[in-house]
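Computed from the coordinates by the stated procedures, all read-outs in this text should not be read as laboratory data. Remember, it's a predicted structure, so these values are computed and weren't measured experimentally. Cβ atoms are built from the backbone, for glycine too; each structure is taken alone.
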Structure P
Amino acid sequence: MDNLDPPNDTITFLGTGAGRFMITSQRLASGGLWMNLGGTQLLVDPGPGCIVRATDKKLDAQKLSAIILSHRHLDHSADTNIMIEAMTRGGHNQHGMLFAPSDALGKEPVIYTFLKNYLDEVVVLEEGGTYTVDNVSFSTPIRHIHGPETYGIIFRTVSHTFSNIADTRFFKELPSYYEGELLIINVVFVEPRPETGNPLLPTAHLAIPDAEEIIRIIRPKMAIITHFGHQMWEIDPHKTAQKMTERTGTRVIAASDGMQFSLSELDD
C-alpha cells in the first residue's frame, strides 16, 4: 500500500509511553506526535520506534516539513537521526528543519553532524521564542523545570490554537504561559513526587492533580493526556480521563497508541 497523508488538521499519537522503564518494555509505544496542520506536516519528539510506528501507519516522512524536540531525553529524541534520514530520503532530497533546545545540539548532540547537511536549517529553541514553518507558527513560552533544557509548545494555525505541555515539574506560573482550545499534557505520574535533589531520579514530571489544576485554570474546550509512566498505565488512563472530566468540568480524553485526533472536534 502507498504511503498516505494524514487528514488535514489532525494529530496522530505514534506513542503514549514515558520514561526509561516503559520505553524499554514498550508496553506503550514511544513514537511522538505527527501533525498535519493545514497541509504542513510536523513531527514532535520522535522517541524510540518512531520510524516503525510511522511506517506502520503508512505515514510518509518525506512529507515532513520539520522535526521539533521538546528536549533531549531518549524517549523524546532517540529516533531523530533515522527520521531525518527518512524525511530527506537519505540526503537525496535536502529539505526540512530541525528545532531543538541548545543542549540537544551541543555536547553529545542528538543529531549526527553529517545529517545537518541534509536539512535546510537547524534552529535553536529559546524561552519566549516564536517560529514559523510554512503556514504554522509556534512558540516556546517558558523553560520548564526538567533536567535538560525543555520547552512546551503553543501551535497556531489559521483555524486553531493549541498547546502541548511537555515534561516538567508543576510550578504556579506554568498554566499562565499556555492557551488554546486544546491542551495536550504529558502526565507521567499518578501523584506528585517530592523533589529529591538527585538528578538521576525522574521526579520532575506532571501528575494527575497537576494536570487538573492546569486544566481548571486554562479552561480549554478539551484536554488530551498522554506520555504515561507505569503507574498511570496500570490504573488505566482512559478511566482516569473520565474521572478528570468529572472533576474539572472539561472533557478530558486519554491518548492511545496510534490514535488520530481531528481538530475539527474543537469546532462543535
Structure Q
Amino acid sequence: MENLQYVFPNASHKQLYHIINKMWESLFLMLFEVAQAPRTINRYNWRTYITIRDQKVLLTGLLSKYPTMLMSGHYGNFELAGFVAGLFGFPSFTIARPLDNPLMNEYINDFRSRYGQFILPKKGVATTVDSLLRRGETLTVLADQAAGKKGIWMDFMGRPASCHKALALYALTTNAEVVVVAARHNWTMFDLTLDCRGHLHTAQLGSSEQTIPHVTAWYNRQLEDAIKLSPAQYWWLHRRWKNPRKHKAAKLTDDS
C-alpha cells in the first residue's frame, strides 16, 4: 500500500485495494504456472499458450553476433520469460540471489535450468558475467532490483530508486544488444503475452548516449511502460524504493 500511495497519490483506497488484490492473483497465477509449465509447455506447442508481441525485436537481439541482455522486472510471470527463451533454443545465463528456503531454491533452479538457463550467484559474479558477454552469450536479468547506497539514483514510476550501475556498464563495455521483455498475464492460466518492449544496441549509440545514466533511464522507461499497461501485475510488495526521496505522481491507467 505504501508503494502504491507514493506512485499513485491521486488514486482512491478502493482503486489501490483493487490493485493489491489483483497483484496477489497475478502472483499465485505465476506460481501455479511455474509448477505446471514443464509438463504443459514444450517447443512444439508453446504458441498455444504464449503470444509474442514484436517478435522482430526479440529475434534481432537473440540472433545478433553481439552479446544479448534480456532485461525484465518483477512483473507478470517473469520466470516463464527465461523458460521460453530456452524453449526457443537460446540458452542463457541468469543472475539470481539464492532463495532463503533451500528446498524452494532447489525447485526454482531446477525449473529455470530445465531448458538451458544457467544460474549465476548474485555476489562476486562481475568477472564471470563480463567474460560470458564478451563470448557473445545471452544474459537474462531482473533490472528492477534495489542497489542501495552504491547505486545510481534514477526516476522509476515517478519516484527515485537506486539502480545497479553494473547492468548498463556490462552492456556498454561489451557492445551488447539490450532487449526489455515483460511476460504479461491475460488473467487466465497459461495465457501470456511476451511483450518485447524495446531494443537498444549500445554499439550504435552516440558518444553522448554511451553513459550509465542514459542506458539505465532507457530500460527503466521500458519497464514503466509495461507496468502502466497493467499495474496490478507488478510486485508492489517488492522493495524497489528503499530510502525513498522526493517523488512525483504517475497516472493510473489500467486495472482501476
Structure R
Amino acid sequence: MAVADTITFLGTAGARFVVISQILASGGLWLNLSGTEILLDPGPGCIVQSTKRKLRADKLSAIIISHRHLDHAADVNIMIEAMTEGGFKRHGRLFAPADALETEPVIFSYLKDYLDGIEVLQEGKSYSIGNVSFDTPIRHIHPVETYGMRFKTGEHTFSYIADSRYFDGLCQNYGGELLIINVVFLEPGRPIDHLSLPDAEHIIMELKPKVAILTHFGMTMWRAKPWEIAETLSQQTGVKVIAARDGMRFDLAQLENAN
C-alpha cells in the first residue's frame, strides 16, 4: 500500500501577538513525503503539538528553518533532542540560513554533534532529503535572511512561501500544484515585511495552483475569520483556497481531485 503524502499544520499563528498569546498554536509544518518525514519551521510549542498528534520526532530525517525568528525556530533545540533520542542516536540533518548559524546561532553548540550534518540554505540552491528534493529559489525581503522552498516528490510539486514583503520574484520563482502562503496582514500598507491578503490573492491569481493554503495568521487575519476569507478567495480566483487550522492534516492526494 502506497504511503500517503501529507502536510500537518502544527500551528497557524503568525504575528508575535498571536504567538505570545497562543490564540493559535505556533508549531510549524510536519511533512511526510514519499515516506520521508521533515519538520519545517519549529516555532514555540512544536514539541507539544507534535507529541499531542502522535508524530514521532525520531522518525524525522531533517529539520528545515526558513529564518531565525522565534516563531519559526524557537523549538529547534528540543526537536533536535527528540529527533536524535537525546543524542543517543546520531541522526538527521538541519537546514538553515547562514545567519541562523553564525552570530547568535539558533541551536546550541553541543547539539551539532547529535546531527548527521548541517547544510546552509542559499539562494538558488537545491537540496535532497531521502526521497524528497527541494530548492530555495530566491531570498525573501524580510529583516533576516529568509527563504521559501519548492518541494518535489515522485508524485507532487508544491511551494512554501515563507515570510516576506511582496515582490514580483515571489510569482516568478514559486509554483506547483499546491501553494502554502504565510499571510499575516488583512490589509496592505504596514511597514513590516509580511504578506497581506491582497498580496496572497495576487500570487494565487498569477500562479493558479490546484490548491492554495493560507496560514501564519496575524491578529487582523484571525479576527476576519480566515475560513470565510478562503471561501471568498476561492470564488474570486477559481482556485480552491483553504485556511489552515491548527492540527489540520492535508493529504496531497486531494490535489488530484482539485479543479
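Quick notes
- Origin of the derived value 12.8, 36 (Rg and Dmax of the Cα atoms in Å, for residues 30-141 alone; candidates P, Q, R): P
- Sorting P, Q, R by distance in nm of label points 7 Å out along Cα→Cβ at positions 14 and 182 from high to low puts Q first, with the largest value.
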